[in-house]
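Next up: some structures, all given as structure tokens.
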Structure 1
Amino acid sequence: MKILVIQLARLGDIFQTWPTLYGLKREYPNAEIDFLVRDRFFSATEGCAVINEVIKFPTAKILSDIVLDENVDGSLKALNEFCSDIAHKGYDQVINLSFSPFSSYLVASISTATDVEIKGYTRYSDGYLCIPDDVSAYFYAQVGIDKANRVHLSQIFSGVAGIDLVAEDWSCQMATQNFNSTLEKFKLKESEYIILQAGASQIEKTYGADKWAQVLNHLSKVSDIKIVLVGAKDEESLIAEICLKSNNINIVELCGKTSISELFHLVYAAQLAVSGDSLLVHLASLANTRTLNVSMNTVNFWETGPLAKKSRIVFGDTRDDIASDRVAAEIESMLSDKMSGYPII
């Protein structure tokens with residue numbers, strides 16, 4: 001049996017798809033599971049042991065000329081060749097977890113054989129949107145801005161695939177393998193630090209440099225635990241500003257200095273993960289590391305919040321509604337396995 005899973009969203013969505021991939025392998029142990037992602041986010045597939053082949057969609061090569069109205073014929077030819085190559089692989093199932101108009105046309109183009117089982121958005125022969133399963137229909141109706149969904153995306157993904165997730169689907173061997181070598185590289189010890197990602201994919205999802213600096217200053221008064229700051233290269237200026245404004249001497253600044261595997265190791269070995277709506281939350285869920293998620297109404301925490309045991313969410317309509325000492329108090333209480341007395345989710 002050959003299965004193609006399509007996930008054309010960003011890093012966080014790819015990691016939230018991992019449990020579904022493991023669940024598919026558990027359900028179909030002899031199946032070959034291929035995974036189609038955008039080439040820019042290929043790194044998020046590294047370490048997922050059940051993937052047979054990662055197919056990279058060359059976004060810039062195919063779509064940039066179409067968007068810029070340059071060499072459209074060449075881009076369409078490249079897209080046609082890409083779809084034809086995939087169609088000839090002979091998949092028995094095509095599972096689309098992207099929920100985008102483009103992905104639905106892509107699925108229709110690569111699923112030309114009549115015996116291919118399609119799950120997720122596709123297209124009828126006349127071009128109209130086809131939603132062949134109930135979970136995708138639920139997503140269409142209930143998921144999105146200002147909608148009332150309370151089902152986590154990882155569960156929606158598995159539902160589209162027809163898989164009921166179990167605990168073993170969340171196990172991440174990548175997080176535990178050789179993690180001590182990563183700790184040695186960065187001169188850290190297991191459980192002696194908090195790992196914190198201050199950035200996010202969009203500025204409105206972040207808590208802000210001033211707020212995070214105040215949190216770290218509060219923590220310095222009550223604890224000498226190390227604070228490991230991580231993030232992508234484009235978050236370096238934010239991290240630099242936090243370090244400049246904080247007087248916490250226990251900061252270990254690793255923003256832009258880790259690979260995905262090293263980041264997994266650091267998350268696994270941390271006593272606590274702290275973050276807004278960012279990649280760190282999803283890695284912590286896979287590594288089962290307790291997480292404090294600072295969330296605002298720009299994000300639906302029901303869809304993308306932490307799933308590791310004993311995790312907590314501090315919520316406010318805006319960042320100004322979440323006091324820095326409130327976040328610091330929650331971190332302190334989680335480190336001591338106590339309740340802060342403040343409302344949490």
Structure 2
Amino acid sequence: MKAFKAQFGGKPRKDDIQRYEKSPNWNAGKFQNLEETTMAINLKELPKLLKQNFSDKAIRRPQQVLPVKKLDIDAFLENDGRARFVWYGHSVLLIQIAGKIILIDPMLGPNASPIAPFSTDRFSDHTLDIIDDFPDIDLVLLTHDHYDHLDMASIMKLKSKVKNWWTALGVSRHLEYWGIPKEIVKPFDWWEQAEFEGLQITFTPSRHFSGRGVLDRAKSLWGGWVIKSEMENIYWSGDGGRGDHFHEVGAQLGPFDIGFMECGQYHQQWHDIHMFPEESVHAALDAGVKIAVPVHWGGFSLALHHWKEPVERFQTAAVTNELKCFFPELGEVFTKDFTLGENPWWSREK
């Protein structure tokens with residue numbers, strides 16, 4: 001019972017709230033989006049959603065376990081001026097840029113929620129063991145506190161490898177609750193920028209929400225990240241629906257050599273907080289992304305669509321809109337010069 005309770009993380013303290021109140025994005029006791037955002041499911045549609053949830057389960061996850069390539073550490077650490085990336089499904093990204101190792105949203109646990117209404121088992125097995133192969137991590141970046149992005153088991157296993165943790169404002173209380181020293185945790189509000197050993201890193205807005213329990217909805221912030229070196233500019237969109245913030249991010253911080261765009265776990269009922277794939281493509285174009293990689297798919301089923309649908313629709317829309325895009329395999333080391341094979345990897349999976 002104690003371990004189950006710990007999953008929820010830390011509750012906001014009085015001094016936390018005082019810090020949040022200084023944010024222009026805090027209003028009436030919670031954080032808010034830049035534009036009106038609907039997050040509630042229409043109760044009239046609930047019976048239909050539940051029926052679809054139980055009847056279409058077979059198409060929402062692969063028939064076999066998705067394989068994850070073992071980290072090619074030599075290829076990953078090679079430093080020729082180009083950043084190296086490794087995507088582990090859903091929203092986990094390992095980066096080597098200018099000799100620094102950065103890890104985004106390291107949710108490598110087997111289940112995306114201890115109390116979810118939908119099946120949330122991961123498509124790949126033994127993913128926590130992947131952490132054993134990681135080099136020391138200079139910096140972890142966290143976008144928000146939802147279970148499919150912030151996992152207690154992953155954090156606990158990463159503790160000894162990570163030198164610094166930068167988070168959305170409010171997420172730091174969970175890390176401190178799990179034993180991460182406060183001195184190495186830095187919270188960010190939207191548009192806050194900091195230098196990190198030669199890199200310029202900015203926390204950017206997204207259109208989403210947060211919370212790990214019934215009583216902490218929107219009590220921490222959500223967003224994306226921009227990582228800029230002397231050679232490359234990288235955009236991580238974070239979770240969220242389409243909005244004017246993509247234009248603003250592009251205008252203030254773009255253009256971007258490569259952008260990792262949320263694409264997956266969408267539905268008309270929660271359209272404001274998760275984009276359809278075609279919108280993900282347009283969001284990339286709005287932000288000035290030169291090469292796009294769809295993420296937030298290939299790890300869990302948190303919606304009702306076929307597990308391959310996000311990437312297939314994204315690919316079609318990207319071709320139509322002349323946006324260059326990559327689709328790396330899980331665990332594959334790649335750069336901005338990645339070349340897609342004739343047959344995309346997901347075509348081998350059922």
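Read-outs: derived from the displayed coordinates by stated rules, not from any lab. In this text, all values refer to a predicted model and were calculated from it rather than measured experimentally. Cβ atoms are built from the backbone, for glycine too; each structure is taken alone.
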Of the structures labelled 1, 2, which one yields 0.75 when FRET efficiency 1/(1 + (r/R0)^6) of positions 183 and 239 (r between Cβ atoms, R0 = 25 Å, to 0.05) is computed from its coordinates?
1
Using the calculated result 3.7 for distance in nm of label points 7 Å out along Cα→Cβ at positions 159 and 255, pick out the matching structure from 1, 2.
1
Among 1, 2, structure where helix-only ellipticity at 222 nm (-39500 (n - 2.57) for each DSSP H run of 4 or more, over all residues; to 500) as derived comes to -12000
1
Comparing volume of the Cα convex hull per residue in Å³, for residues 143-262 alone across 1, 2, which structure shows the greatest value?
1
Among the shown structures 1, 2, from which was the value 29, 54, 17, 0 of P(r) over Cα pairs in 20 Å bins from 0, in percent calculated?
1
Which of 1, 2 yields 14 for relative contact order in percent (Cα under 8 Å, 6 or more apart), as computed?
1
For distance in nm of label points 7 Å out along Cα→Cβ at positions 7 and 31, the calculated result is 2.2, so let me know which of 1, 2 that is.
2
Once FRET efficiency 1/(1 + (r/R0)^6) of positions 223 and 327 (r between Cβ atoms, R0 = 25 Å, to 0.05) is calculated for all of 1, 2, which comes out largest?
1
